[in-house]
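Given below, in the form of structure tokens, are the structures.
Taken together, the values in this text are just the output of simple stated rules run on the coordinates, not laboratory data. Everything quoted here is computed from the prediction, not taken from an experiment. Cβ atoms are built from the backbone, for glycine too; each structure is taken alone.
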Structure I
Amino acid sequence: MERPMNQLKDCRHGRMLFNVHDVYIGRSLDLYGEFSEGECEVFRQLIRPGWTVLELGANIGTHTVALAKLVGPLGRVLAFEPQRIVFQTLCANIALNSILNVDCYLQAVGEKSGAAIVPLLDYTKENNFGGLGLGAYTHGVSVPVVTVDSLGLSACHFIKMDIEGMEREAILGARKTIDQFKPVLYLENDREDRSAALITTLRELGYAMYWHAPPLFNPKNYFGNEQNIFGGIISKNMLCIHSSIDHKIDAPKVEVPQDVS
């Protein structure tokens, strides 16, 4: 009998619904009861109760659930995910864990408000559903693109981004918010052709940047599974703290490129 696409398991941060065909997030939850727990370790050190957190590219909410618990009942998490099927699972995981402080949006985030085409993927076949970058598709479903600045936030303490190479565009659409609140930023930076421009933009906005490269496999995973199916695969992320904030980060500092041409 074929295994159903969606499975439900009690995981490290709560009860999680996931797609068994997802080669990274789904498979990690299935085998280890967690996904990229090294990122959550950073969140636990930085995020405080009552904070307002933005998660751009929330996927199915693996980290959203953890973030919601960290900010507590007086905090707020705004989670954005543009893939409809993935978004539905995100909402399911928020509901399954009886979380009341998360707002979920079927939207992409960019430099300007508008629309983006999300291709129609086959979610019943093996794929990396967290690796979909937008901007180059002409066939699919149109979803709204919003800017962070258009949200009119009254507070913003932390922004997490995993939007497959569109991080700089989202930063440019958040310039007023960043200038006002100077939030801590945690974002993926694994696209060599876009890395230098992203780093330069963040430096111009006054940020000090540090590399964080957590492995996908955690030997102390929730299920105690010693088998490492991910080998040496890591996530290439940056932790960014505004220079006006006194801080001490024990991590390699990101060098600002001299030439971004």
Structure II
Amino acid sequence: MKFEINNVSCGYGSNIIVKNLSMNIESGEVLTLLGPNGVGKTTFFKSILGFLKIHSGEIKLDGENVHNWKKSKLAKVIGYVPQAHVPPFPFSVLDVVVMGRTAHLNTFASPSKKDIKFAEETLELLNISYLKDKIYTEISGGERQMVLIARALTQEPKILVMDEPTSNLDFGNQVKVLEQVNKLSKDGLGIIMTSHFPDHAFLCSTKIALLKRNHEFIVGKVDEVITEENLESAYGVKVKIISTKNEEGTVIKSCIPMLSMIA
């Protein structure tokens, strides 16, 4: 599977926010969008998902332009995990996950036993079966995020789009979500996600798109894009990139802001 973004410009009305952005992702790859607030990361996602019409360029899946696809067809290919989601009714976790099967149901059809079983298997895949009968609005933020991932996976997508999947999560839950991102990519899923933390890109990305202001962007491999110079240019702060090794001897990089420590 190959997902291509070719010279895409998008925005609201005549206001172009993202201009001539190009990138591609294949099965098993994780592409992270980085950049300061207001550069168009969420706008770009809305365009990928068909919520916003692109101004120019093309979006292709395995060589086929998805521009004229129906939303129902697009939903079978692209799964979406939003930043946060609180339903208006107190659904059970299983009910929320089963909602991901909507793209595969006919109009007015109800989920079948097969759909429910698929949802249960997805909960097992993410090791959150213990949440199945709990009320979604009463579980923790980290647990809700995992449930949203499960819901997206029940769509059986080829691409998973995740808008700041670690937003508002504590440190432990951030790590758990990133571990799932790595696991899903190793299982062959292509993932595009946004983050405000360059460290997250070091931990699970194969590619980076660093969006700057004034329609500037850099796309490439992690080590090529996440440099001290590029981060300072994008965010306006000085950072130092350091390296350490985990227990297996793998080198892991992280970004340290160079704050002025006032006694």
Structure III
Amino acid sequence: MNKTVDDVILSRSTRGMDKLYNHYQQPWCRRAAEAFLALDRGRVFIYTGFLAGERGETDGPVGAFFLYRGMVKLGWSPLILTDSCCSGYFSECETLFIEKGEDDEAGLREILHRHEPVAHLSIERLGHDSAGQYCNFSGKDISARTPRLDCLFEMAQTPTFAIGDGGNEVGMGNFAEFLPSIGVNPCVVCSDFPIVASVSNWGAYGLLAELERGSGEALLPDFAEVEEYLQKIVSCGAVDGISGENEMSVDGKGYLVDREVLRELRELEEGRAALS
């Protein structure tokens, strides 16, 4: 069987996302990219930022940054939506910080009315469970420190896309019936086009690979760019979401693994180009 983009981003799985994919198998990245490329050009909301201790984790913002860059290249007007846990991470991007106290329904609806996004794309953003709580992967309730950006995502009247790697992220509600079987208390916020990956940043790379294939534009970052951006956010205090350490790693995996994932995605794209 030929390797696919989904196979690459689900490789090296340690948290059961490969089992989820086997249960719901379909070309997630390709479906999402095709739907995205069919959208009118306009504002795109990109949600990210997952509190890990005192700062946002390294997974999510890296992917969000390169998705932002890709959206600009393809003619959209992206806006990063996050909170102060990611302060300093997106200095090169148009960013809206939404904090606790600013996440009431009226305020969120005003944001939608002001920007009128054509799409919503979440990557590694914590979403609420069936009890309305925001719990990290270890089960700790961090609701008091998590602004309800997922509620804005739920208000969407335009297509929603979501990338997750553990089941408690925005958009993983599509799999809420299955996730308890692998020991996950799931987020119940659904998305129109979910993407599951072993690491959410890899899901972003997979989506960019498929957007590149569909658009003909060079969108996949090279490893040096990823390394440079990761260094930047680590210098701002970003931590590994598994170890909790302020270090150059993502979800307990050394960041050099990203080089292999990007290489495999690039080889897939070059192989497909050679056949076309």
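Could you tell me which structure in I, II, III was used to calculate Cα Rg over 2.2 N^0.38 Å as 0.97? Attributed to the structure labelled I.
Can you tell which of I, II, III yields 13.2 when mean count of other Cβ atoms within 10 Å over residues 118-125 is derived from it? Structure I accounts for this read-out.
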